[in-house]
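Following this line, the structures themselves.
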Structure P
């Protein structure tokens with residue numbers, strides 16, 4: 001009877017969304033784990049070889065991986081996890097902005113954050129790892145802001161792209177306009193919303209989207 005109960009619990013744990021953190025800095029790894037454990041199970045490993053072993057044991061809701069690992073390339077590890085369908089969501093962390101790494105991350109379709117990452121961005125990733133479609137929730141929040149602050153379509157589009165993770169340097173390429181036009185649209189946004197910067201506006205937008213995500217998140221199995 002006891003053995004039967006353990007097997008059922010193991011199966012439930014296998015199905016429950018969990019997050020794998022691949023970070024060789026112990027302090028950073030513990031800090032990330034403390035934040036992410038509010039959303040479910042978290043395992044921290046220190047390198048690519050340990051991460052591959054963890055990916056072989058189970059499928060993960062999300063994987064948060066540092067680019068520079070002592071025994072491998074975090075972006076290569078991200079590629080393997082996605083191709084093998086061992087992680088549903090992947091977020092890459094880097095100590096600095098690197099255009100080549102950013103290009104590779106975009107080619108893989110994964111998020112790319114520079115340390116120290118904002119808590120709102122990490123929570124957004126955690127919600128995605130739990131299976132919550134935050135893309136739709138963020139779009140809904142952008143639409144609310146469009147009406148609330150009477151934003152033009154162009155300004156709302158800039159806000160939506162920034163909330164999806166686009167950097168200031170990428171906005172003009174994504175929208176097909178000049179950098180000066182983007183600067184004007186960002187100024188229009190922060191004038192309308194009262195935020196100090198584009199980043200502050202995005203952070204507040206994501207905080208507004210989070211309560212909806214928490215209500216829609218799948219509940220964890222009990223019993």
Structure Q
């Protein structure tokens with residue numbers, strides 16, 4: 001894995017962990033399409049091809065400021081992304097180091113607007129999808145039965161989707177505002193207005209594929 005020093009040889013206390021990224025002199029974050037999808041794909045790649053650095057495989061992805069991070073207790077190393085940039089942290093890397101960009105290692109997942117348009121045109125449902133959108137309308141929570149936070153997003157294609165986010169199984173996005181960007185993974189259900197995205201949460205019974213929403217770099221699942 002190609003590694004370039006980001007700290008010019010400066011010695012870092014081993015007890016100072018990946019939180020140092022928050023203070024590094026790194027350019028401002030730009031919104032990255034499919035940030036969580038592509039970051040997880042990168043992390044899985046790193047676990048498969050560099051287990052000597054990143055093990056055990058399959059640890060949880062967490063958010064930290066403007067980063068997505070996985071910590072590997074067996075090797076005491078971190079890997080993280082910020083926008084398209086990749087960072088690693090650990091004694092083996094002499095502290096904090098850059099490791100290029102995500103596309104150096106994996107093929108980026110294409111946007112899913114075309115798939116969602118096809119599902120809408122064909123009036124198909126029960127399809128697991130992911131994508132990005134902008135919040136254009138916030139609706140009252142649906143408190144009948146399982147409670148759901150509801151809001152409408154607009155894709156780059158201008159298709160609109162109602163997001164129905166189960167807040168009995170996942171945390172509510174209290175900071176959600178109009179014009180916010182979100183990234184989502186869930187199940188598409190057709191309706192005449194563009195469709196509904198639900199199952200944006202984990203499945204306690206581990207039968208249905210888990211979904212999530214990412215807002216302001218916080219993962220709700």
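Please treat every number below as a calculation from the coordinates, not as lab data. A quick note: this is a predicted structure, and the numbers were derived from the prediction, not measured. Cβ atoms are built from the backbone, for glycine too; each structure is taken alone.
Comparing P, Q, where is FRET efficiency 1/(1 + (r/R0)^6) of positions 83 and 155 (r between Cβ atoms, R0 = 41 Å, to 0.05) highest?
Between P, Q, the highest calculated value is found for Q.
For FRET efficiency 1/(1 + (r/R0)^6) of positions 51 and 139 (r between Cβ atoms, R0 = 41 Å, to 0.05), find whichever of P, Q sits highest and give me its label. Walk me through the numbers on the way to the answer.
Values: P: 0.80; Q: 0.35.
By FRET efficiency 1/(1 + (r/R0)^6) of positions 51 and 139 (r between Cβ atoms, R0 = 41 Å, to 0.05), the leading structure of P, Q is P.
Which structure, out of P, Q, was helix-only ellipticity at 222 nm (-39500 (n - 2.57) for each DSSP H run of 4 or more, over all residues; to 500) calculated from, if the result is -18500?
Of the structures listed, the value fits P.
Which structure, out of P, Q, was mean count of other Cβ atoms within 10 Å over residues 107-114 calculated from, if the result is 14.0? Can you show the working numbers first?
Details: P: 16.5; Q: 14.0.
Structure Q accounts for this read-out.
Taking volume of the Cα convex hull per residue in Å³, for residues 99-186 alone as the quantity of interest, name the structure among P, Q where it is greatest.
By volume of the Cα convex hull per residue in Å³, for residues 99-186 alone, the leading structure of P, Q is Q.
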